Structure P
Amino acid sequence: MLTHPTIDRLRELGLAGMVRALEEQHRQPDSSELSFDDRLALLVDREVLERDNKRLKARLRFAGLRQTAAPEDVDYRAHRGLDRALFQRLARGEWIERQENLLIIGPTGIGKTWLACALGQRACRDNRSVLYQRVPRMMEALGLARGDGRYARMLKSLARVHVLILDDWGITPLTAEQRRDLLEIIDDRHGRTSTVVTSQLPVENWHAHIGDPTIADAVLDRLVHSAHRLELRGESLRKLRATKAGRLDQAAAN
């Protein structure tokens, strides 16, 4: 008798998870055998689960991860020198709690972005804020933001996320303005949050890439010296997969 008014009240209160759980209980005769406390617990658990899932979707949407990846899906059989023990420790997230950084270095196509996004996805699942940025586009966006009054707000947004993923570090030269922007970002985050950098450029070449010796010293001192490193090597996984697919297509054609 009270089912419909109760469901209406739950909807008014925004308890959509409880609504769905209650509707399911009424479709399952066995649920009537449960005690009131057990049935209520199931309703509350469902509401908590759906709210957690909703928040996770929002965090992933904000993160804008370039690839759909998860640590559980890492292929450790690929010959790229991935330190399995280190990566699994990183997936647990203690380094983020300690506000440490991570550098993922290796040739193109080796899976740097995928690994960074996998760790970003895990951080989102652990209720941490994440933001993915390609360095060239981020620098362009900061230049535009400086012109239309959004610069300070954008820097604040980059500073406060728990994990900032800077992808494609070192593939384009930096202007004097971009060097200063880079220092602002790294300085704002130093000792407060964690930054992940992916790059084809060996770390020993980063100082020359930044250009200005004073700014380079300041950036690298804050970013590199105490960072974890995943140094990958080997052939491009994209190239290997494309070659394998071509062979399979050729075999099928024959």
Structure Q
Amino acid sequence: MKIIVSIKQVPARDSALRVASGGKWLEDSDLTYEMNEPDAYALEEALQLKERLGGEVVVVCAGPERAGQTIREALAKGADRAIHVQAEEQALLDALSTARLLASAIQTESPDLVLTGLQSDDLGYGQTGVVLAELLGYSHATIVMEVEPQDNMVRVKRELEDGWFQHVNLPLPAVLTIQSGIKKLRYATLMGIKKAKTKEVKTVAGSPSAPEMVMDQVYLPQRQKQTLILSGDANKVAHELVEKLKFEARVL
């Protein structure tokens, strides 16, 4: 079974965030980069499927030259080879433009499964995997928690709302967006890091189309303090406090 995993390099969560002078993205000089965490779960799912069923895991990444570091990380964890679609900063691309870049690289591979993370940590569109499936003409499912290939189909368990789940049978090939947190992520071993240096990384030039959606302005959240005094009997105050924490502060 050939499994392709789409990965993305994103700003690390502990990076210093400062809006660039143009106001359309962050200041690159302040950022460090890492693999998009939801994509790491897609990679882990692919590697476990390979360990059970055999086959090959190929990672595909669209991004600038520095994305090679994230590609090598995926290879060190156990991916067999990689395709690097070199393109400009992905923050300037929408989900459709990114999916077109990925589809151009995937079409020549004829995979059985394509796995992606649920969304990216930087932009959070949550649409790239779905659009990719449409461009490839593959069946697809989102928020997938379990993957069970069966002959020429795959049975998946999807997470729905309020603790409900759905089991769906899909014909192969298929695109699946994997839910985060369903597996324990592995670390790259020293041997894996050594082997990654010899694994194939195919570089192709990406020609992104003009995005349909354009990011006009990026803002840092404004820090502010506010004091609210609730009065009344204990039951009334407790009820009002819970309502405000739930619907205004959104911490419950």
Structure R
Amino acid sequence: MSLFRIFHKLFRAKKLEGIGDYDSVAATDQDAEKIKRKPVLNRIYREKYGQMVAMMETHARTPDGPVLELGSGGGFFKDVLPGLITSDRKPLAYVDRVVDAEKLPFDDGTLRCLFAMQVFHHVPSVRNFLNEAVRCLKPGGTVVLMEPNDGPLARWFFRHLHPEPFRADSATWEFPPAGPASGSNQALAYLIFKRDRRIFEKEFPGLEIVEIRADTFLEYLASGGVVYQQFLPDFAFPLLRTFDRVLGPFMRWIGLHQIIVLRRTL
């Protein structure tokens, strides 16, 4: 039995027999309910949404236009950013549209921003998405991604304690198409924006990387996310948050997630 399955069996928030069914609507419904009833996780999500909005406001060079979230899933980004268009590949009752990231149903040069929280690494042919981003964004519009980090701690965590693969040695950006959640490579952001950055810049001159920032350590880890139970009582989290702030300069190496901001060149 793998380390992940042992850990999952001891501290699971999802049933073991459901691990292979992440692509179902019911699985996303379960995640949505978990985010709602775990106050610490709910607050962390709300703060991450706020960070992503702040990135858009800081880096976008266009003041208006529709804003789209890809892979909204069980989240609640629209509560933080009213007017946001929510979407998912699954026909979820609580999102605005069913959208495939590789075939965006928007006119050329119309969107102010594309948000994607833990979605980018699920896109099998990511070049199609990046081309669609260039096509649909207004000049100066942004793509704001929240993705797994690639520091030593994140690599160990995502390889051993997470159900999705983390293949930092993949020779290509692509992976075989599968379901909306089960098909993935959590190292995709690392491959494209760090290891193969020169290739990205050559292939996509219409997108510039304007910021990459790692964050999230003890507080998120102790929350258990949507996969595990919360490991510590609620009263412990202010202290964990303080530790995370103190450890801020080291997040490149210990952070679990990273925010990546791309901007369509003017």
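Side notes on the structure shown:
- Each of the structures P, Q, R was assessed by percent of Cα pairs over 35 Å apart; the largest value belongs to P.
- Each of P, Q, R could give volume of the Cα convex hull per residue in Å³, for residues 64-119 alone, but the derived value 93 comes from P.
Laboratory data are not the source of any read-out in this text; all were calculated from the coordinates shown. Everything quoted here is computed from the prediction, not taken from an experiment.
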